[in-house]
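Multiple structures are listed underneath, in structure tokens.
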Structure 1
Amino acid sequence: MRHTDVVIIGGGPAGLAAAVKLWEQGIRDILILEREHHLGGILRQCIHDGFGLTRFGETLSGPEYAQRFIDQVEKYKIPYITDVTVIGLDKEKKVTAAHKEGILEIQAKAVVLAMGCRERTRGAISIPGERPAGVYTAGVAQAYMNLQNIMVGKEVIILGSGDIGMIMARRMTLEGAHVKGVFEVQPYASGLPRNVEQCLNDYGIPLKLSHTVTDIKGRDRLESVVISQVDEKMQPVPGTEKEYPCDTLILSVGLIPENELSLMAGVKLDERTKGPEVNEKHETTVPGIFAAGNVLQVHDLVDFVSMEAEELADSVAEYIKKDEKAEAEHTQGEEAEEYMADVVTDGNVSHTVPQKISGKKDIRLCMRVRRPMKNCAIQLIQGGKVIQEKKMKKAIPAEMIQIPVKAGILKEKENLEVKVIW
């Protein structure tokens with residue numbers, strides 16, 4: 001059994017940023033566990049630029065962005081283990097991991113969940129039809145092309161206008177493939193507007209909204225897909241079917257936080273984000289287990305992932321130092337539990353993070369709207385009174401909205417209500 005102050009599960013942008021900030025906060029006993037062969041997470045395969053404008057003030061590729069933090073990890077000599085898979089996590093913060101050298105057991109004072117997210121698959125959205133080769137999620141296709149130099153197809157249909165899907169539409173076009181179109185079941189694009197412009201419009205790739213794949217045809221290899229229009233209830237409209245010959249179907253239909261370890265530890269999940277429920281300290285419902293990045297909520301910019309992880313690191317450092325002080329004074333480490341009020345939303349807001357607040361700390365409230373809106377205002381309400389308002393010319397589900405809220409205007413022990421007026 002190995003004993004460590006902090007175990008960070010995941011060596012991607014969230015885990016790396018948390019580790020570096022923890023070190024700078026004076027926490028030295030840190031261990032990063034990463035299941036891949038290299039640190040960096042998903043950024044290793046994101047060779048396009050556009051990263052880092054918020055965090056570093058310059059545009060970087062994914063590998064360049066990750067390397068900024070990897071260099072800091074190496075500089076500080078923060079311990080990490082790669083090629084290791086965490087297979088167990090309990091409420092007592094005991095981590096069990098499988099490595100080529102055997103099973104590792106680590107007892108931590110605090111655990112940081114930074115496992116990221118995974119893609120929805122064909123099975124998750126129940127597309128009917130045959131099961132030929134040539135159907136990929138966007139991230140898998142990206143990994144084949146950018147990490148292994150394998151071209152996945154030539155005649156391509158993309159289902160879903162998520163950011164990775166649109167980026168792959170451009171990437172495959174640049175590599176000589178013919179992308180026949182991007183089809184989106186919603187009546188609006190689900191990715192960032194800049195990707196619609198730079199990845200689709202700039203290359204003449206059509207985006208068709210309110211359309212979905214209703215059949216997949218082919219024996220050994222994909223031969224065609226059938227695409228239909230959908231109504232306002234997302235149901236295919238009979239008579240609108242059109243068959244598109246193709247050898248490749250790429251799915252970009254949403255991301256889900258990697259929550260198996262969270263559930264294993266008894267962490268409560270938010271039904272809306274599918275990630276852990278946290279308070280303003282990024283602490284989950286299990287004391288000493290914290291979460292940040294795409295395992296907590298799916299972000300549209302990696303800069304926000306890193307910044308969220310750095311906020312988490314401040315809370316973890318405070319937690320560890322409080323525990324060490326209690327040990328030195330031979331007192332009980334856990335104080336009386338703070339009262340946490342709920343953050344509640346109206347029907348126009350899909351979710352908020354954090355989900356609970358004490359009213360004693362500054363918070364950065366993150367949220368998304370359920371549908372595109374223009375000339376709207378987000379109101380924060382306590383006790384029936386508007387305590388803060390943010391006016392916006394437009395709000396779209398693809399862009400996370402962040403509102404800093406000072407503790408001075410928050411009331412303790414009272415729910416915070418979030419409403420959108422438009």
Structure 2
Amino acid sequence: MKKRISAALLAMAMALSITACGNGEKTKDETTQATEAAKVTDAAKAEEVSFDSLKEEAKGTVVTFYGWGGDEKLNQWLDNTFASVMKEKYDITMERVPMDIDQILSQLSGEIQAGEKDGTIDMIWINGENFRSAKENNMLYGPFADQLPNFQDYIDPQSEDVTLDFAYPIEGFEAPYGKAQIVLIADTAVTPELPESAEALKEFVRKYPQKVTYPALPDFTGSAFVRNIIYEICGYEQFLDMEADKETVRAAVEPAMAYLRELNPYLWNEGKTFPDSAPTLDNMFSDGEVVLNMTYDAYGTAVKIADGAYTETTQSFQFDKGTIGNTNFMAIAANSGNKAGAMVAINEMLSPEIQADRYETMKVIPVLDNSKLSREQKEAFDQVDLGKGTIPQDELLSKRLPEMPAQLVVLIEEIWAEEVAGK
């Protein structure tokens with residue numbers, strides 16, 4: 001907030017200096033400038049007091065954070081590091097509630113329909129079609145993002161990673177949490193070649209029959225892999241503004257569906273069945289049952305190598321044409337009983353210190369605009385060792401492809417089930 005206060009004081013000083021240079025009588029222009037300076041000052045003070053009042057209101061309260069709980073390393077970080085910061089800085093107790101997003105939205109919908117004004121859900125880890133559905137059904141509080149000092153100071157408000165969620169306008173109803181990007185993973189001691197195109201992947205699958213597969217859709221990672229194949233074969237531009245008509249989408253993706261059907265006979269279990277989830281595929285890869293893995297956790301390979309789950313020769317890679325990336329977000333329930341506490345917590349999650357710690361501890365791609373950071377803040381990110389088996393960040397992000405509209409994702413998952421699964 002210092003920047004806004006300084007700007008306001010500067011405006012006031014300029015107005016005073018103009019008045020002092022006159023003959024003691026204010027001209028019309030001088031009066032206007034003085035009035036405008038006063039307005040700027042009042043606005044800055046009101047904004048400062050507003051967030052200060054939120055912190056005061058949230059002091060001593062509990063904030064519930066609902067989201068997927070399948071990442072134990074993340075769970076520990078939230079329970080220990082982030083919760084400790086929130087308690088020490090704001091006297092706010094963070095309560096993490098692990099739950100699948102479908103269950104979260106079902107619970108939230110039930111509470112809203114029952115007229116519960118002080119609901120049990122405060123913060124929600126959300127994105128994609130779930131965000132679209134929740135926003136369109138008035139289940140979320142907002143807009144709130146532009147009221148957060150750290151959002152204003154460190155986020156690029158023009159970036160599509162912040163303005164769009166699976167091509168759907170966010171309009172301040174959620175704030176960025178972390179960036180994700182799909183990568184493929186292989187052990188170079190087992191498979192020295194790393195397929196960097198759909199065509200090369202087809203040859204790879206034939207060379208290692210029954211040793212490659214992907215999670216069954218609608219698993220989040222499996223769905224992203226299929227969309228990436230669609231982008232490789234069909235291009236991606238046409239999907240960014242495509243009508244959400246199933247037959248239109250079916251015709252557009254048919255070349256990719258044909259490609260996937262060609263893979264089936266060479267896949268694990270001959271493509272008759274697929275692993276039920278990304279964690280299941282990860283276990284199969286770790287156990288050597290398959291030779292190819294995939295994840296949205298772009299730097300997760302380094303963490304798995306450090307933990308001993310992957311060999312030292314494991315390497316993540318991406319297609320030459322790029323891989324799909326998206327941002328996951330934090331939203332606030334429309335009937336949250338502690339909106340002030342949720343906003344303070346989300347604001348803290350966007351601080352350079354917390355984002356740098358997430359980057360170092362869990363290798364999560366930061367959401368901050370590097371150009372808005374101070375030299376010291378930039379150094380904190382630059383000094384992070386991403387570890388073994390990872391793609392350099394500049395290279396990774398240079399091949400980052402946009403997500404298609406969320407309503408198309410659902411249709412593609414249905415089409416895959418009809419055209420590819422078990423064929």
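What to note about this one:
- Which of 1, 2 yields -15000 [helix-only ellipticity at 222 nm (-39500 (n - 2.57) for each DSSP H run of 4 or more, over all residues; to 500), calculated]: 2
- Parent structure of the calculated result 21.2, given that mean count of other Cβ atoms within 10 Å over residues 214-221 is the read-out and 1, 2 the choices: 2
- For FRET efficiency 1/(1 + (r/R0)^6) of positions 54 and 294 (r between Cβ atoms, R0 = 30 Å, to 0.05) computed as 0.15, the structure of 1, 2 it came from: 2
- When distance in nm of label points 7 Å out along Cα→Cβ at positions 174 and 230 is computed across structures 1, 2, the figure 3.0 traces back to 1.
- When Kirkwood radius over Cα pairs in Å is computed for each of 1, 2, the largest belongs to: 2
- For distance in nm of label points 7 Å out along Cα→Cβ at positions 118 and 382, the highest value in the series 1, 2 is held by structure 2.
- For relative contact order in percent (Cα under 8 Å, 6 or more apart) computed as 24, the structure of 1, 2 it came from: 2
- Among 1, 2, structure where mean count of other Cβ atoms within 10 Å over residues 222-229 as derived comes to 20.5: 1
The numbers here are math on the coordinates, done by the rules we state, and not lab data. Model, not experiment: these values are computed from the prediction. Cβ atoms are built from the backbone, for glycine too; each structure is taken alone.
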